[in-house]
Structures are given as structure tokens and as C-alpha cells.
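Take a look at the structures listed below.
Computed from the coordinates by the stated procedures, all read-outs in this text should not be read as laboratory data. Because the structure is a prediction, the values reported are computed rather than measured. Cβ atoms are built from the backbone, for glycine too; each structure is taken alone.
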Structure I
Amino acid sequence: MKLLYLEKGDPDLRLWSDPFEAALREIGAFTRINGCRDWPESATLAAIRGTEVLLTGWSSLPVPSAIAADPGRLRYICHLTGTLAGMLPIEILRAGIPVTNWGDTPADEIAEGTLTLLLACLKNLRGHTAAREQGAWQPPEPASLGSMRGLHLGLYGYGVIGRRFREVCRPLGPEVRVFDPFVESLPADTTRAESLDDLFDWAEAVSLHAGLTPQTRGSVTADLLRRLPPHGIVINTARGDLIEQEALFDKLASGRLRAGLDVLAGNDRLPPDHPALSWPNLLLTGHAIGRAAWPPRPGTLNALQQTAIDNLRRFARGAPLLHCMTVDRYLRST
């Protein structure tokens, strides 16, 4: 069985390791081709049609839509990471070619990171640090220090990561309300918000876990942010474009709200001279809160790699695949 990865440039070290490539070669004849960024589409199509399994990921060439009509020998696409939009056209799924991604693999790490940002805002860790650096002992707003116990915590989105975040918060005792029109049932200790207005009217802190779709883009508006109480908290480890960013920045600049943002609108970056970088009520983690590379475990596979290997072994023996992508899931995913 042939396995192929077409890398746009140099190897993405977040994906590859010697143990991973060795495990791939135990499954089949694995080839990774670097420097494919400028290939003509005809070369890309020929390479993909000549393999049985195509691996894709952050650094791979996008799959041309023409593969849907003529896949050649291709029988399975194993996407190593999460997001498929811009990497694999929906026509591939509609053509019936099996596609998997990492599914719930990053849920634990992102849930941990979300809780870290929420606690850091509640305890004003950045304010404490800034005060020490300036020679003061108390942070500027000691009255804003809070606790998870009894906190009105709103979750916008209740997919895999939202559910895991709710689980890790449970021992700390917040009251939790969820807005997600796609979720049919919730745990007994979690209530449903009928709308985003309802969620933000009730919440003291809101954590975003929705996918980015045309319907959710910019859905956290200035009006919703006004509904949060003074020192209210916004946590976003999902997608930056869920929020009207300038409206949130206005609230942060005035000191009315606090935020922990792993993601930002657009390309997840701010110019180096942006005033937000110095705001004591804003934590920015550069879309890295879910990474878990430490401590190193030489000779082992990380979670992303193990998920891919498990599915490839299943495919090789004809067993059902895990984390299969469907058209509906594709349309609701980021």
C-alpha cells in the first residue's frame, strides 16, 4: 500500500518525527515529498492519483477538486490535523472518498489551556505581574479578583472541546449555561441558553467553542459584549473571527472587560506596536495554548501521530475508521 504526503516547503516539525515516519513505513510504502509549493496542478493530480492513501496536514498541498471526479488509485485521505477548509474541497466528501482528521485529539490540551486563561483572568495574574514590575504590591483592580465557585460561566458552542472544558471545570463549581443550537441534550448540571442574548445577559464569563461558519462569523457583537458585567471575562480558544474584534478591543481599552485570547481575527497576529499588547487586562497566547511538546518523550508518538497511525492500521485491515468527516461536519467545522 502506497502512502504519500506532498509538503509545500520544508518539513513541518510539528508533524514529523523519526518514530512517526518509521511507523508509517511499517504500514506501507510511505513517501514524503518536500518543496511542492510550485508544482503545476497536473503534477499534483498525477501524484495523488498514483497513491492509495494521501496524508494531508498543516504543510501539505491542497487537494485539487478534480480528484473527486477521478481519484485514480486513491482510496483514503488521512488528514493529520483538524481544519479541512482550504485544504480539501467538499466535493471530495460528496464523491464518497473516506476522509478522517484528528477528531477529539487536541480536546484535552485546548480545554486545559482554556481553563488556564480563565483562571489567569479571574486571578488577574497579568495585573499582579505588571504591579510587581512597577514596584507596587497590589494590582490596580483587587476588587476584580474572583473564583470559579458559583461563577456564571457561559459556553458558546458545545462540541468536543466545549464538552471537555465543561468537564474540567466541574470540580471547581461554576454554574454553566450553554448556547449551541445543534446540541440536543446537556448534562443535568448544565442549562441551555435559548439565544446568544440570553447567554450574555446571564454570564459573568463567556468561553467560545463554536466553529467558524458564515453564520457564526462576527456573531459576538458589540451589543452582546455590552451585556457582560463590569470586569466580565471573554475567553476565546476557538476562532478569532467569531468576535467583532474592534468592539472587544474598545471594551478592553476602557478597562470594562477582561479577556484571554488564544486566537485573533484574521491571521491571529497584531502589529508589534499595537496598544493591546500592553493592556494588563488582556492575555494573548498566539494560537499556541493547545500545544503540548514538553516534556519530550524520545522514541514515542505524540497524540496527533498516534491518531493517524491508529486510523491507517484500521484502514489497512478493513476496520471502521475513527473521526470520519461528513459533509455536515465539514460545513460546521472550522
Structure II
Amino acid sequence: MNEEQKKLQENVVLFPGVVEKLVGKGMEALKEKKFSDALSFFEQALEIDPDHPQGRFGVALSLIEQSRLDEAKAVTEKMLKEDIGSYYDILQVHISLLVQLGQYDDVVAMLEGIMGEEKLPANLAESFYHLLHFSRQMVDDGPLIDVTEEIQVPPEDLVHMLNTGVPEKQWLAIQMLGKLPGQVFFEAITQFLKTEEHDPVLKSMVLQLLKEKNIEEKVEIHKFGKIIIKNVSDLENVFHEKFGKDTLVLVSEHLESENPSLYEMISHVWWHYLFALYPISPEPLNTKLWAAAIHKIGGEMTGMDIDELQIAKQYHVDLEEMLQCSLKIMEIEQGAFKG
């Protein structure tokens, strides 16, 4: 151990919790889209604790946000090999990186191996199956057009894939079109957002990219039987963040300490639902009602014996209204793209 490493370890003893503080600052910087700052915080944390799971994952996420995909892939690949962090979370990100990099042979080899050897969680099995099928098709079809920032007209092949392909191909088209200049990207996606049949989660991804590109034009969005016409700059930056957090606070009072894994799964389902709705608000705007609904769904998805009436009483809500909200969430959870 060299002198610098000794000093770092001494700092850990002198300042307990320093790694968690650095990781926390990194996560805050990510939320604020200060990606270079986030990477710096995560790297400082890893200098002290090289195997810190969230620190390593944070590095990968920061690199992705800076379009340094090859470097991010190297991080997630090493985490998988060394069994560091939440395996399935890392695996999802790693597979996504392979797809974005066009390394479909690797996707096929990896998913075939995993799906042949182990039983995947229900919430991942379908998504991985579709990605495997899609990657096999891409291996057969050959490479796509190369997209650069110099292109001034949306490539017809990608626009066609976006408007007519299966969700996995549409997702890839969005990733590639997202590399185009803002106005060119805007021209490419207008019809996609107007087509009711297209996946709501993919439409939310498009809207986020429009926000990131600082587009200031009106956009027409068709979702869940509604037509929304808004200036992109007027769309909220984060999908219902305060309402989402307030709802989860209520769930945490019942679940986080006694069943943290269930709480984590419920959080994932809830944010996926809100993301699919974006920019539409949940109806009704009642945190207790939605908290009860996702508590019920979480119990069902994990095979627990649940008492619907008891859950409704816990959250002081009407049973029938709770069941209606649960149904809305499950319709999206079972049908929308998960990436």
C-alpha cells in the first residue's frame, strides 16, 4: 500500500461517512445535470473505497450522460464480472449500452447465456426477451446508418424505423436520432408524438430529449386518448417529481424499514408509471390513494397474501378508488416499454 492510499484510508477513519457524502453529492449533481461534477464526486469516493457499488454505478451513469459510452460499458462490464452492486440493475444498463453501441452480437451472446442459465425476475424477462429478438434481427439486417451532428435532414431510414418499427427498434431510432441537432431531431419526431398507438414511455423519452436540446417550439402529443399541445419549454423538467416523492413518503412509513426490497420495487413501478404518463398528471391528485394502490400492486407482484380492504384502511382511502388506480398502473406496467 503506497503513502497516498494510506492517507485516504486514514481519512475514512477520521471522517466516517465521507464516501456516502461524496456519493450523495454525485447523485445530486446528476439530478441537476452537472455531469462533470457528478463524475468527479463519484471518482473521489472510489479513491477512498474502490469497490463502493453506488460510486461505481454513479461513474457509469455520469459517463453515459456525457456520451462516453465505451468507457461506461467498461465500468458496467467490470462490475458484472466482479459481482459489485445490484446485479440486474447493472445488467440492464450494460445491455442498453451494448445496444446503443451497436454491439448486437455481444447482446445476443450475453442474453442467450443468461436466459439459458437462470430464471430472470418477471419484470425483466419480457424486456430481455424482446431485446434478444431485436438484436438477433439487427445481426441479420446489418449495421444502421451512421448519425453525426453534421446531418441537417433526418435520415429517412431512421424516421421510418421510428414511426413503423417494434418498440425496441423505435427505442434505438430515438437513441440515434437524439445525436442530431435540436431542430433536425424535432422535425424527425413530430409525427411519432402525434400517433396514439406508439408507446407512451418512448414518447416521454422523446420529450425529455427535446427539453435537453432546449427546443422552444409547440409540440402536439397524443397519449391515453388525450391531445396535449404545449411549448416544449413549458413542459416540467422532471415528471411529477414532488407528487411522486410525496406519494412514496407515505409508502415508506409502512414498508421501508420492514421490507426495503419491496419498497424499492414499488418505487421503480411508481416512477415508471409517472414517466409513462408525462406530461399528463395522475388523476386524481391524491397521494394517499396512489400510495395505497402501489402498496397493493407491490404485494401482488411479489406473491404476498394481501388484504385489499386492510391496505385501503391503512391509507384511509376508498377501496374501489384504490382498485381503479391499481388497474391504471398495471395496464401500463404490463404494456409499456421498459427499456
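Some observations on this one:
- Comparing relative contact order in percent (Cα under 8 Å, 6 or more apart) across structures I, II, the highest figure comes from I.
- Which entry (I, II) yields the derived value -9000 for helix-only ellipticity at 222 nm (-39500 (n - 2.57) for each DSSP H run of 4 or more, over all residues; to 500): I
- For FRET efficiency 1/(1 + (r/R0)^6) of positions 116 and 180 (r between Cβ atoms, R0 = 35 Å, to 0.05) computed as 0.40, the structure of I, II it came from: II
- Given 18.0 for mean count of other Cβ atoms within 10 Å over residues 132-139, calculated: source structure among I, II: II
- Given 1.01 for Rg/Rh (Cα atoms, Kirkwood Rh), calculated: source structure among I, II: I
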